[in-house]
Structure P
Amino acid sequence: MSSVQKDKQTYVIPAKTGYGLYVSKGSILRITDLEGQQVVDFVAFDTNDMNHRLDPGVTMDVLRTCRIKPGQNLYSNRYEPLLKMIKDTVGVHDSFNSACRPEMYEVLYGKSNHASCYQNLNEALQPLGIQPPNQHYPFNLFMNTVINESGDVSVLTPDSRAGDYVEMEALRDLTIGLSACPCEESACNGYHCTPIQLDISIVR
């Protein structure tokens, strides 16, 4: 009987920065919140067609929920599955908010030239052939967005603790980008930004 061999690559992404890479179909992606309460903006594109991308809004439309559970798929803008949720130690993430960008920090906090997930993702993905879009609409891992009965939206401190993670399977060849969100001005990251870890396992 032949044994199953797993090749593993590990990347530690410093606080307030982004990272991008190609992953092959069947790869297992584990994204870990190393110190806790750190949001990760996650985007994914079909490597063979960069106009085909992960779409959190479509995912909510298909699943009829904003809480993705292990065993469910994440869908593309063409209503095709791109990733499958395998494990999730937190269960609270955000599919509503677009990536933070410099203009947001100017409007909300009066700060100019602030680091942002929009810029982090652009810098990470452009060398991989993905030109900056008008905006990124990520799956915001560990982000704790609450909508009350009146429709008021609040971003609370994440529920994730040190070592919590999400594990997903790539259902086709993907180009992915991650940003360790640089917002320290709100409870989004518990007012303190920290690094994240990405592990890629390839079964051979």
Structure Q
Amino acid sequence: MPPGPIDELAGRARGLIRVDRRSIIGIVGPPGAGKSTLAEAVVEQLRRDGIGVAHVPMDGFHLADSALRERGLLDRKGAPETFDVHGYLALLARLHADLAREILAPSFDRALEQPLAGAITVRPTDRLVVTEGNYLLDSDGAWPVVQAALDETWFVELDEPTRVTRLVRRHVQFGKTESQARAWVERVDEPNARRVEARRGAADLVVDGGRT
């Protein structure tokens, strides 16, 4: 049987592993394209192959609702300015360089819709990190420094009707009514999606989210 897309991507990831520092792959794409699903599948395959790998999503650097409320950004949650990009950059730098001790990273709890500090452990034996988020290729502010900190970036694309359906379903699953979910997707998620898609050409690899 020929290798499937996850096998091929896992093989590509293995080729990035280095002796002198930890390597980081960034998976980027618009909301609902399947970034987390792809990251989890690649990490699972690599672990089956005996590779030390950690999954560290950018979403752990969402500002908490209290911080968004202070800044008047709660109704734009998910936009680039609602993330702690400098905190994320500091973590990426440490992930590259610090191989001697465990590193704790934040995650994001979708049920709570809040970041959780110290929820992910990256061990010294993890020589590869897969991170994912919307703005890893963004060209404004400090975001270009994020791209420079990644060894490779993979862009996940998916046809818009499927992607929007996924987004609405996700918002409903986590507490919105269908009408609220559709309004949020139209007002917040889709402008963000267009911004992300505009940077597709900066990725090292484009992945069809419908095949993974």
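Could you tell me which structure in P, Q was used to calculate distance in nm of label points 7 Å out along Cα→Cβ at positions 84 and 156 as 2.4?
Structure Q accounts for this read-out.
With distance in nm of label points 7 Å out along Cα→Cβ at positions 52 and 124 coming out at 2.2, pick the structure among P, Q it was computed from.
Working through the options, I get structure P.
Among the shown structures P, Q, from which was the value 4.0 of distance in nm of label points 7 Å out along Cα→Cβ at positions 36 and 172 calculated?
Working through the options, I get structure P.
I have 45 for relative contact order in percent (Cα under 8 Å, 6 or more apart), calculated from one of the structures P, Q. Which structure is it?
Here the read-out was taken from P.
Between P, Q, which one scores greatest on distance in nm of label points 7 Å out along Cα→Cβ at positions 60 and 188?
Q
Thinking of P, Q, which structure, once helix-only ellipticity at 222 nm (-39500 (n - 2.57) for each DSSP H run of 4 or more, over all residues; to 500) is computed, gives back -3500?
Checking each candidate, the match is P.
Read-outs throughout are calculated quantities, based only on the coordinates presented, and are distinct from any laboratory measurement. Everything numeric in this text was worked out from a predicted model, so none of it was measured. Cβ atoms are built from the backbone, for glycine too; each structure is taken alone.
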